[in-house]
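Got some structures for you, see below.
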Structure I
Amino acid sequence: MPSPQYQSLMQEQPQIDLLELERAARLLRQRSGIVLGTHKHEMAARTLDRRAQRIGVASAADYLAFLEQNPQSTEWNAFVNAFTINHTAFFREKHHFELLADFVRGRETPVSIWTSAASTGEEAYSIAITLQESMPQAQTRCSILATDIDTRAIESARAGMYSMERVASIPEPLLKKYFYRGKGARAGLVRVKPVLHDMIRFEPFNLISPSWPTEKFDAIFCRNTMIYFDKQTQSRVLERFAAVMKPGGLLFAGHSENLTYLTKAFKLRGQTVYVAV
C-alpha cells in the first residue's frame, strides 16, 4: 500500500486526461509552431492546472475551452509563454560574434540585423556591443530588431537590467563602457546604457505569423529555435528568412541545428553559420 506521503504527493499532481494534453499540444502548435513532446506531458499538466486556477475555471478542459472561445484573449500570451524556454547568455557561442564583426565591416551601411528569438535580451545586446566595437558611428549606421514570442521575455529585454552573475562573460572594459552599475537598492545589478539600448527595437513576434517584417536584413540570428518546430514549419520559416535578407546575408543557427537538408535558400558558410544564396 502506498505510504501517506506518496498518496499526498499523488493527490497534489494534476490529473489531466491524455486527450486534453493532446488538445493543448494542438493549440500550442497552431498558435506558435512549437511542438510539445510527450516527455513534457507532466510539465504541461501542471501548467494547464496552474493557468486554470489563475483565470478561475474548474479544470484544464475548461481552460482550453476558454482559449478556443476567446482567440483574442491576452491569456493566449500567458499560455504560450508558459511553454517557451529562455535559455540564453551574453556572447553565447563566441565565434558567431567574431564572424559577425568581420562580416559587418565589409557591408554597406545602414546595417540591419534581426535577432528573431531574442529571449531576455542578452543576444541583442551582445550584437549591439559587437557592432559598436566593429564599426565607427554604429549607433547611427546600424539597427537591430529583437523579437520573441514570449511577451514576458521581451519586456525583460527592453528593461535591460541584469544581475552581475548574468554579465560575468562580458570583459570588464566592455562592462564599464556599456553598462551602469547599480547602487543602493540596486547594488549587484547592471543596466544597459542608451548607446546600446537605442540601437535596438524590441517587439513581440510569432515566427509563424502571416505578417512578417518588410525590411531587409544583413544578418538574422535564429539560434536554438528551430528544434521546437516540425520539419515543415522549419522549412517554411527558413524560406521566409531568405525572403527578407539582403544578398549575401548571414543566418546564425544554434549549435545543435543542421539546416542544410531543410532548404536550398542557404548554404553552409562555417560552424552553424549560413549564407543566403
Structure II
Amino acid sequence: MRGKLCALFAVLLVAGGTAFAKAPDSDNDGIKDRKDACANTPIGAKVDKTGCPVDNDADGIANGIDRCGKTPAGWAVDAYGCPSDTDRDGVVDAEDSCPATLLGARPDARGCPTDLDADLVVDGLDRCVATPAGYRVDAFGCPTDGDHDGVNDAVDKCADTRQRVAVDPDGCQVKAPMLFDGATDKVKLQGVTFEKNKIEIPAESTPALKQAADSLLDWPETKVEIGVHTDKAGSAATNMELSKRRAQYVKNYLVAMGVEESRLVAKGYGEKGPDAERSVELTRIP
C-alpha cells in the first residue's frame, strides 16, 4: 500500500512540474501571463519585471524597437522611434517652421526654403540661381525671353522683335544699313556670283544675300529689281535665259528669308552690262 502511494505521489509531482514549466507567455516577452501586467507587448520590445515595455525617451516607441533611443521630449516620431520629417527636407517636424517644403528645395536652419536671387523659385529647384533682381522667370527660375533676342521680358521695350536680328540693350531692333543712300539707286551685291552654267548661289555668296535680306526686312518701304548679268561665254540667247533663271533664284531666296514677294522684281540681262561678268545688281524701284 505504501508503495502505491509513493508511486502516485511521484506521478503527481512530475505532472505538476510539467504544468509549471509550460506556464503560458502569450506575448513572448519572458514574463509568464500570470505575472504579466502588459499581456500584448510588441515582439522585440524590452520589458520591465511586470512585463510592460520600457521607453526611456518617452516617445511612445519601446526600447528594443526604438532605433533612436534618445529622442528629445515632445518630438514627433515615426514607427521606428526616430524624429519624423514629413517634407524630407532634413529638418525634423518638431523644429520645422515650414513643414510643407517642396521636395528638392534647399531649406535654412528653420526648415524654410531659401531663395537667394529672390525670384520666387526656391534654391534647389532654381536652375538659374543668379537671376538679376526684378527679372521675370519661368517655372525653373530662368529668365524669360519671349522673342528670343537675349533681353529679358521684364526690361525688353520691344517684346516682339523679329528673330535673328540685332537688338540694343532695350531689346529693340538695330536696323541693318539701307541698301541705297541718297546718291544712288543701284548697288552691286559684292561677293555674290555664280559658278559657270549654274543657277544656284554657292555657299560663299550667301552672307551678302543675307545682308540684303536683312536690309529689305528692316526697311519695308524699299522695293527692288534684281538684275542678273552673265559673262559672254556661250550664245546670247542661252545667257539671257540663264540670267533670268538666276534672277528668279535670287528672288526666291529673298522671299524665303521673309521679304514680301510684291517688293521684288526679277530680271535677267544676259550678257548685257558694263562688266561682262556673272553678277547680281539691285536697283531701287518706285
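For structures I, II, which has the highest computed value of distance in nm of label points 7 Å out along Cα→Cβ at positions 48 and 256? All intermediate terms of the calculation are to be shown ahead of the outcome.
On the way: I: 2.5; II: 9.1.
Top value of distance in nm of label points 7 Å out along Cα→Cβ at positions 48 and 256, among I, II, belongs to structure II.
Can you spot which of I, II the value 1, 5, 12, 14, 16, 14, 12, 10, 8, 5, 2, 1, 0, 0, 0 was calculated from, given it is P(r) over Cα pairs in 5 Å bins from 0, in percent? Could the numbers behind the result be given before it?
Numbers: I: 1, 5, 12, 14, 16, 14, 12, 10, 8, 5, 2, 1, 0, 0, 0; II: 1, 5, 8, 8, 7, 6, 5, 5, 4, 4, 4, 4, 4, 3, 4, 3, 3, 3, 3, 3, 3, 2, 2, 1, 1, 1, 1, 1, 0, 0, 0, 0.
Clearly, the read-out refers to I.
Given a value of 9 for relative contact order in percent (Cα under 8 Å, 6 or more apart), calculated from one of I, II, which structure does it belong to?
On the way: I: 16; II: 9.
Structure II accounts for this read-out.
Computing distance in nm of label points 7 Å out along Cα→Cβ at positions 208 and 224 for each of I, II, which one ends up highest?
Numbers: I: 2.2; II: 1.1.
Of structures I, II, the maximum of distance in nm of label points 7 Å out along Cα→Cβ at positions 208 and 224 occurs in I.
Work out the source of 0.85 here, i.e. which of I, II gives that when FRET efficiency 1/(1 + (r/R0)^6) of positions 128 and 168 (r between Cβ atoms, R0 = 25 Å, to 0.05) is computed.
Only structure I yields this read-out.
Say we calculate mean count of other Cβ atoms within 10 Å over residues 176-183 for every structure; which of I, II gives the highest result? Walk me through the numbers on the way to the answer.
On the way: I: 15.2; II: 12.5.
Top value of mean count of other Cβ atoms within 10 Å over residues 176-183, among I, II, belongs to structure I.
One of I, II was used to compute helix-only ellipticity at 222 nm (-39500 (n - 2.57) for each DSSP H run of 4 or more, over all residues; to 500), and the result was -12500. Which label is that?
Numbers: I: -12500; II: -6500.
Considering all the candidates, the number was obtained from I.
Taking distance in nm of label points 7 Å out along Cα→Cβ at positions 192 and 232 as the criterion, which structure among I, II has the greatest value? The partial results should precede the final answer.
Values: I: 3.6; II: 2.5.
Looking at the calculated values, the largest one is I.
Every number in this text was worked out from the coordinates using simple rules, so none of it is lab data. Computed from a predicted structure; not experimentally measured. Cβ atoms are built from the backbone, for glycine too; each structure is taken alone.
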